[in-house]
Structure 1
């Protein structure tokens, strides 16, 4: 169903419309939730490229997409790439949103979980 909604929104509104991007985000979240991290990664990379171009690299929605992509990478045991991405997102969120912002705290928690999953420790 989510694929159908996404296809219609992209056709009617255009692939770069905020509603179409939100629909893509809903689909990639569903894919991740089903453990289909490779499919989610592909979609997240596409959405991330559009959001960076349209909204900018430091926009909260762009950072959220990048954080979701890092989670998908971690789910595929691509820990080095996931950690690097999470650290970059965290640094920008701390600067732009502040250390106590819920998105910043979520990214910090996700980074900690990724490090724990792979058996690594914090620097």
Structure 2
């Protein structure tokens, strides 16, 4: 990533000029790189109590929670739809800023109507 500029970086989620980087996606510390061109949609979601306490892994074999030990203090997240069966669910420190950056790269960002199911 040395030739890319970070538009957002909180240590776990990085938005560069080309891609979304989810650090600590793979155990124990591997990053997932998702080019903006592969992202079909991003949905803002409210986290349920179970979702907030999911530090890493999956509850339902559909959503994959990247490692975030600060997630229990967070109320919302972003689900990344990139055409794969497993959908990453990230909880950036500033989800509003990440949504703006993604939208600026042509990614559709919406709010899911189902509160607290994640």
Structure 3
């Protein structure tokens, strides 16, 4: 079971890295292109009025990227777990209101001891 959990964790990290990489590339490519355009235009005084629009676009892209990264940072700063006794049946019932899934077998009759909010996020 430990090997399977390790494999699943590695797959989750790979997916997170793919999402972050995709989002960074989607934001940085236009910023790089816009910066190149601004540099080119800066040498042509007749087109200088376009610089304001270019800088506005760069600002929008950087703002989007900042919000995206702040979302991941908030997730990384989760509060310490507050473990408590939790009824598995009730916990699974609450999870089903968020996402549909099939449960293989019956949940344990004895209570679990964990932070239900953190487990729900997982």
As an exercise: relative contact order in percent (Cα under 8 Å, 6 or more apart), calculated from one structure in 1, 2, 3, equals 27. Which structure is it? 2
Thinking of 1, 2, 3, which structure, once Cα extents along the principal axes in Å is computed, gives back 38, 32, 26? 2
Quick check on the output: -26000 is helix-only ellipticity at 222 nm (-39500 (n - 2.57) for each DSSP H run of 4 or more, over all residues; to 500), derived from one of 1, 2, 3. Which one produced it? 1
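Only the coordinates and a few stated rules stand behind these numbers; no lab work does. Predicted, not measured: the structure shown is a model, and the values here were computed from it.
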